[in-house]
Structure P
Amino acid sequence: MNQYSLRNELSNNLKIKLVALWLLVMFIPIVYYFVLKDSYVFRDTLDIFTFLLEGILVVIFPLLATLIYLPSFSSELNNRFIVYTRLRVSIKKLLFVKFMTNGILTFSVFFTFVFSMFLFSFYISPSQGWVLFEPEIYGLTESTLIEDSYTRHTFTQLLVYGPMAYGLAYSFWVGINAAIYATIGFLSLLLIPNKFVALSIPWLLYIVGSFITSISILRPFKLSDTIFPYAYAQQPIWTAIIPFLTLCCLCLVLFIIIRKKFYTLSDLQ
């Protein structure tokens with residue numbers, strides 16, 4: 001156990017069956033696309049991308065983020081694995097490794113998912129002729145379509161630098177937001193004895209926070225729209241960053257509250 005490290009923890013959680021399950025989940029929006037694409041009219045590749053990420057994902061996003069790593073971490077807490085391991089590895093190092101593993105895995109899964117949807121939407125589907133674009137139905141021409149895409153949603157401002165710049169930046173954005181909700185879940189597990197309640201905190205925060213920020217004065221900062229900005233007019237990118245920084249501050253507060261628990265065996269039950 002003296003060799004316990006972040007690399008070992010990541011390797012232990014990258015099991016073939018789990019990776020296969022993640023890949024299967026990633027294919028669900030694409031299957032949905034092929035089933036329903038003939039019932040929709042798409043302006044351009046951005047419309048396909050939006051289609052793939054809208055819907056149920058917007059609602060259950062924090063829940064999915066907590067399912068990447070936290071169930072196994074919760075199981076270790078319930079089995080007092082961390083308590084027994086502390087005899088050979090400092091609790092500070094142990095929890096730091098698990099904290100980092102949670103963030104890295106969650107970010108990686110969501111970044112890969114969104115970037116895969118981007119590649120499929122902007123490159124694979126059009127090159128294979130799987131969809132017929134009809135911008136004229138929206139009153140757009142080939143030239144005005146490009147300008148329209150720049151102003152369609154928050155973050156599409158980045159399309160002016162090219163599709164790849166937008167795809168990478170937006171995938172990073174979704175990934176880092178998934179990681180911050182997973183971090184809230186991680187810290188909640190250390191703070192709240194009831195594991196079900198602790199794992200529900202990120203989703204409840206997301207739903208309640210989205211409801212509260214739906215009022216007119218706070219509408220540009222609605223939690224769900226700052227991650228999946230498809231239901232509201234384009235906003236400056238900084239409006240999406242404000243709620244994210246607020247969540248970071250919440251994580252800092254939770255960390256300060258439970259910091260002493262890193263050294264107290266009786267609190268990790």
Structure Q
Amino acid sequence: MADAAVPAWPRPYFHATEQQTKIFFVCFAKAPLTELPLSRARYGLPESEALNQIEVREHQRASSKAWFEGWWNGSFAAVAQRDLGEDLALLTTSDTCFTLGLELADQSDLSPQQSVWALARWFCERGAHVVLDVHAFHFRTRQEVERLDFAGSDVLRDIKLVLESEPTRDGLHLIHTRGLCKFARPELLCFVRPDDAALVGQAMNQLARSLMDGKRPGEIRLELAEGVELTATATDDARLIESLGLEAAVTLARTDGASLAGIGALGPAR
């Protein structure tokens with residue numbers, strides 16, 4: 001890897017938290033994979049100690065069938081079907097996978113996330129067909145990965161928004177992020193009506209971006225309209241966090257204490 005240096009993606013508002021950075025990707029393939037050098041410039045790999053801390057493990061379907069097939073059964077079944085659609089067979093016919101795991105303290109740049117993506121891109125070029133970002137609950141085909149922009153950090157690439165289809169609390173639907181634990185930050189959640197989800201989703205993406213850039217949850221505020229601000233408050237519903245399989249979470253609320261129900265009316269007419 002003697003090619004040109006690649007700068008690390010920055011975190012311009014970094015303030016460390018006690019939360020750990022947790023990243024876990026799975027690259028599915030049919031053996032054998034092509035041998036290719038791991039080029040820094042080609043795959044966007046920064047000069048960082050993070051690369052040496054990524055645990056890369058190879059798994060054969062034949063030797064761990066239940067574990068291997070569990071990635072497209074159980075809780076991941078609907079996700080795999082939705083994300084891959086007609087390409088689902090690329091996943092279900094794979095016979096080899098590589099797990100990329102990383103857990104370390106909160107970092108002042110995004111070289112950990114950048115390094116894991118670089119390895120995933122390398123595996124794709126070697127023949128992997130599907131990449132699963134486990135914490136974001138997102139499957140992508142090799143072609144989708146190739147179309148992604150890796151010039152810098154990207155909230156739409158790394159964070160998924162989920163609107164639960166059934167009402168959860170007082171007739172409202174839970175909307176929450178997945179993937180912020182990759183940045184040592186809690187997930188964002190709140191309860192809205194479905195017709196509020198578009199505006200709230202835009203707000204959550206903006207707030208998620210500020211967390212990716214290094215802000216702490218207590219520092220985030222977003223003005224949706226004159227006199228209407230969103231901020232993050234502690235989430236005391238441990239059972240809800242556990243049921244969602246989240247590392248940690250904070251709840252978005254209006255600073256004036258009003259309900260989020262109907263907040264979508266503050267957005268532009270659609």
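Computed from the coordinates by the stated procedures, all read-outs in this text should not be read as laboratory data. Small disclaimer: the values here were computed from a predicted structure and weren't measured. Cβ atoms are built from the backbone, for glycine too; each structure is taken alone.
Have a look at P, Q and say which one yields 1.3 for distance in nm of label points 7 Å out along Cα→Cβ at positions 43 and 115, as calculated.
Of the structures listed, the value fits Q.
Could you tell me which structure in P, Q was used to calculate relative contact order in percent (Cα under 8 Å, 6 or more apart) as 26? The partial results should precede the final answer.
Working: P: 26; Q: 22.
Checking each candidate, the match is P.
Distance in nm of label points 7 Å out along Cα→Cβ at positions 99 and 123 was computed and gave 3.7; which structure, P, Q, did it come from? Walk me through the numbers before you get to the answer.
On the way: P: 3.7; Q: 1.1.
Value 3.7 for distance in nm of label points 7 Å out along Cα→Cβ at positions 99 and 123 corresponds to P out of P, Q.
Starting from the value 18.2: which structure in P, Q was mean count of other Cβ atoms within 10 Å over residues 139-146 calculated from?
Working: P: 11.9; Q: 18.2.
Label of the source structure: Q.
To test your reading of the models, identify which of P, Q gives 39, 21, 15 for semi-axes √(5λ) of the Cα gyration tensor in Å when calculated.
Of the structures listed, the value fits P.
Tell me which structure, out of P, Q, gives -21500 once helix-only ellipticity at 222 nm (-39500 (n - 2.57) for each DSSP H run of 4 or more, over all residues; to 500) is calculated.
P
Taking mean projected area of the Cα convex hull in nm², for residues 75-146 alone as the criterion, which structure among P, Q has the greatest value?
Comparing P, Q by mean projected area of the Cα convex hull in nm², for residues 75-146 alone, the maximum is at P.
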